[in-house]
Structure 1
Amino acid sequence: MSEFVQGLSRRLFWDVDPETIDERAHCRYVIQRVLERGTLEDIRSTIAHYTMPFMIAEAQKIRSLDPVTLAFAACLGNVKEETFRCCTSKR
């Protein structure tokens, strides 16, 4: 497990073994968990690790985000909610 993943809240990955998470291969998964369930410190660490533009670009590719997380990510990245895949894909 990387230092980055190890530094995030343990509750983010309650359903998987954190040792199996590859921060590069699973970046979208990590970003989604941080946006949905992370603390402010988790969010800051994730932005510092991945950079804001990368984090928002990956968040825009996520198939499903709850309305609150979607609004937060759009506000955080200063982008329109309509640019997120979860708003444009058929449900």
Structure 2
Amino acid sequence: MGDFLSPVAFDFHHGKHHQTYVNNLNNLIKGTDFEKSSLFDILTKSSGGVFNNAAQIYNHDFYWDCLSPKATALSDELKGALEKDF
């Protein structure tokens, strides 16, 4: 990921930015019915600050899951859809 995301940028984004959302959500749900809930349940049943922090965690988790140390080619179907619409 060196060409895409520097170690400094990764450490900041994962270790500080993303972690802040996790810490905020944990503090917001402490002592509530959400405390033992999954992230999905929190997303689908909350609002306000709880929802906002949960949504940011979900977005970041999705982002990290999409990164790969090895480049892969797009499927023909996805490539065609992107070329058609964008």
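Descriptive notes on the structure:
- Winner on distance in nm of label points 7 Å out along Cα→Cβ at positions 26 and 58 once structures 1, 2 are ranked, highest first: 2
- Each of 1, 2 could give mean count of other Cβ atoms within 10 Å over residues 18-25, but the derived value 16.0 comes from 2.
- Origin of the derived value -18500 (helix-only ellipticity at 222 nm (-39500 (n - 2.57) for each DSSP H run of 4 or more, over all residues; to 500); candidates 1, 2): 2
- Read-out Rg and Dmax of the Cα atoms in Å, computed value 12.7, 37, structure in 1, 2: 1
- For relative contact order in percent (Cα under 8 Å, 6 or more apart) computed as 30, the structure of 1, 2 it came from: 2
Rule-based calculations on the coordinates, nothing more; no lab input. Quantities reported herein were computed from a predicted structural model and do not represent experimental measurements. Cβ atoms are built from the backbone, for glycine too; each structure is taken alone.
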